[in-house]
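Engineer: Structures follow.
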Structure 1
Amino acid sequence: MTGTTAPVAAGPRGARAWRAFGTRLRHWRRRAGLTQAQVGLRVGYDHTAISKLEHGTRRTPLPLARRLDHLLAAGGDLLAACEEAEARERAEAVSDVRGPVPEPAGQGPLPGEPAGGTLAAMLPPGTVLPARLPAYGLACPVHGRDGCAVPALPDVVALHARFCSLGPDTSSHPALDTDTVHALTALLAVCLRADEERAWPEATAVVERTLHAMLRWMALPAAPYQGQLAPLAAEYAQSAGCLRLLRGRNGTAMAWLDRSLLWAATAGHVGAQVAALSDMSTLARLEGDGPSAVAYGEAVHRAAAGRPWAGAMSDLYQARGHAVRGDADRTLHHIGRAWSQMDRAGERDEAEAPWLSVASVRLRVESGAAGALRDLAAATGERRYALRALDAAGTAIRLLPPGMHSARMLFLARTADAYVCAGEPAAASAVAGPLLDSTEVHPSTLLGQELRGLHGRLAGRTGGRPEIDDFVRRLAAAVR
């Protein structure tokens, strides 16, 4: 297996920090008497990648640093050097509301435009558009919370076709009328609802095709399209990133989220900024990078200072970053802050983040707290945290609106994992068993990653009970 790492694209201080890490890595490798090829073979990376790490031309992901530290018996020295390099990179990153987030590449490459037929051919049978906006947490960028009517479905299909037909070399500047904006907003609402209910597998392709058309419109010279489309493009890009994240496509997810952050800042769209930064924190955590997960969580607070709903989100994502590192004091501190800010959310919050009307602040806080407490229980082995995770997960499940199928499955997987951490494997098997009958369980998806963690913790803790052994075998088959 040949691993890959990200190139260093930071300024002088960040580059020096990674060179310092490389020097430490070379020291410990030589002390262990191993060649670069031998080290690479044992951690799943090509020897050329190890060479680049030692020269400081490639970043070292925290999980890899942890494996290298263990392999070379560095006693935590390599892990500390990696964290220091990450911290120096964040310190020199842009100092605007994105805080530690690298500057979005405004002209960088994005995922390719998906192929396929027309929107009419891709719509699922019986598609029903919302009659008015806002809908499913999306407000019209022209009329906002005041509301507006949505064109009929045949008109939406025609408007979408005309919008997407603009070629990159078009010399004319067609008008971007409000009906088109209404149609695109309503279409995104339909995509998000259908994907949540697993009723439309092509939703991701429709979202990304529309995004590529937006890119062409905003590239037109001497036209106001960038200002007109930036708020909606930020919503589309964040949704594309989230959809990719749920399917385990983390690299392309980050590319869309990075662009969403840029457009949201351009448009002053606080809700989209917070949503993108939140998903970035989730991506970092899934990669085992707790410090970056915390840093993105901190950036949420700066992006929406003084907003209780954003403060609650910020503390939740910081809690989850600290939890995977087993830092109980900081995890519990941020969970407590999130709970306290949850009760202060009001009408202003929903105006800035309409998606809160789909899943309330309390639902997000309870589900995030459940995840953080479960991670903390797994990291520390403390049963009391697992029991608290079960309470929070149960509350989140009760708060779920009807139809949020994907979220329900994730919460059930998290509940089963908390049962394992609490020393109750039979309860875990009973909760998660029905999930394995779903066709949606795939190793690369977010649900698959949750179930893989469950399998890792449950294996060897069955107590020799045949029914649990059978569940573990089924679980292994589903996530590998």
Structure 2
Amino acid sequence: MTMPTVEALPEKLLTLLSYDASSPLIFSSGLFLFLFAGFLLLYGMFRRAPMARIVYVILFSLYFYYKSSGIYFLLLIFAATSDFLIARVMARTESRARRRWLVALSVAVNLGMLGYFKYTNFLIEIANQMFGQGFLQFRNIFLPVGISFFVFQSMSYTIDVYRRQLQPLTNWLDYLFYLSFFPQLVAGPIVRAHDFIPQIRQNPVVVTREMFGTGVFLILTGLFKKAIISDYISLNFVDRIFDEPLLYSGFECLAGIYGYALQIYCDFSGYSDMAIGIALLLGFRFPKNFDAPYKSATITEFWRRWHISLSSWLRDYLYISLGGNRKGRLRTYVNLLLTMLLGGLWHGAAVRFILWGALHGAALALHKVWLRVVPGAKAAGAQMHGWSRVLGMLLTFHLVCFGWLMFRAESMQTVGLMLHQIFHNFHAAMIPQVISGYAGVFALIAAGYLLHLLPARVDAATQRLVTYAPLVLQVLMAAAMIWCVMQIKSSDIQPFIYFQF
């Protein structure tokens, strides 16, 4: 009996199994929903079999990453192997100097991978500008999806072992499971080992009604944010403005910046919501990654609410390592600036990201000065009252939006052009015409900000309503959401913004 040839396999199956950089697995895509449904059917069989469950989830996670980055999934395996072994040796080493060398080796390996794939081209461009075009002709042509996230996650593990805050794992598969777990693999949240590792070998896997309902709610809200609000306003308005700002009035450019502020929030928090929700359906809990950041009344509060897993990582492993606030006021301000500069560089190898980080670092330092010299100054909006809180929210939001302008623009020339249009060609008389011409876009922007600014108790009540609704009603809500997505989505799948980081 002869085995069928590869050519005899159905073409659709080959497409499903093959790697295609242009079509990674996106949570909001039909392909992912199909694969995840099949994954869940088998996952339930391993409820009381931890080892089989670990292997099964690892294989699916590696396939998930392969669909996004091809053969570079081996980088993930390499990082897991390297840091697992380093941590094991470190735990058995009493010499503080040797342990310091070992953690330095881990950091060097991780940052070496990150530096090569993410910053090679940037450094080559600088060298060519200094020594003449053609001085260096080599270029890195591929950036593995989400490499910044799993590198930071792995570094936090070895640093915690070095600090004696965490006992190292004894099973390599457990560590590979932790590093590759697909819900948070390519765009966060950056899950700490001490939060996640105790959950790996739970037996049996327990998914309570509250966990299941909350997971459904988060997946639906994440899908709404990403596939309905973010994708629609991006494709139909924001991208056009940033691509050709001189073709649009100052009002349109300003609306484009406000639109991008909502787009990146809905895109990234939508991914985080879906990641947390999917993990809950599998019996795992992730920490919250966003907490209504545009309600912030100070820049310090903003960074307590925006991308919480990254800001806390930068605080615990960079800011504190630099000395934090333990070495005097001036050193504190310098440490804040350096931390945010490196945070900006983490997002990408470009001047605009460095300037974005510098803006936030300077703003955080100035806010610390403000708290020290102004009697009654507060660190967060919850401590303020009335108009002082409203004014703080407006100032903070516009500071953040100015940062988003640099973050999104392809060059500083685009930043200059958009600011020129806003301050010199605003054309207020055109506002009604612009709004009517982009009625759907402005309606979604208004709805997005309105929902974002609703009191927390309203969001909590809505979550409880969905969480404890009958299963039939939850299925109907999911079907309605999928139908809405299908009605307004474009023909092309829009990757999550943070995939590039």
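Readers should treat all values here as calculations from the given coordinates under stated rules, not as data from a laboratory. Predicted model, so just to flag it, every value in this text is computed and none were measured. Cβ atoms are built from the backbone, for glycine too; each structure is taken alone.
Engineer: Out of 1, 2, which one gives 18 for relative contact order in percent (Cα under 8 Å, 6 or more apart) as computed from the coordinates?
Structural biologist: Values: 1: 10; 2: 18.
Corresponding structure: 2.
Engineer: Another question about this same structure. Which of the displayed structures (1, 2) returns the greatest value of distance in nm of label points 7 Å out along Cα→Cβ at positions 43 and 147 on calculation? Don't skip to the answer; put the middle values down first.
Structural biologist: Numbers: 1: 5.8; 2: 2.9.
Largest one: structure 1.
Engineer: Using the calculated result 36, 19, 14 for semi-axes √(5λ) of the Cα gyration tensor in Å, for residues 155-306 alone, pick out the matching structure from 1, 2.
Structural biologist: Working: 1: 28, 18, 13; 2: 36, 19, 14.
Source structure: 2.
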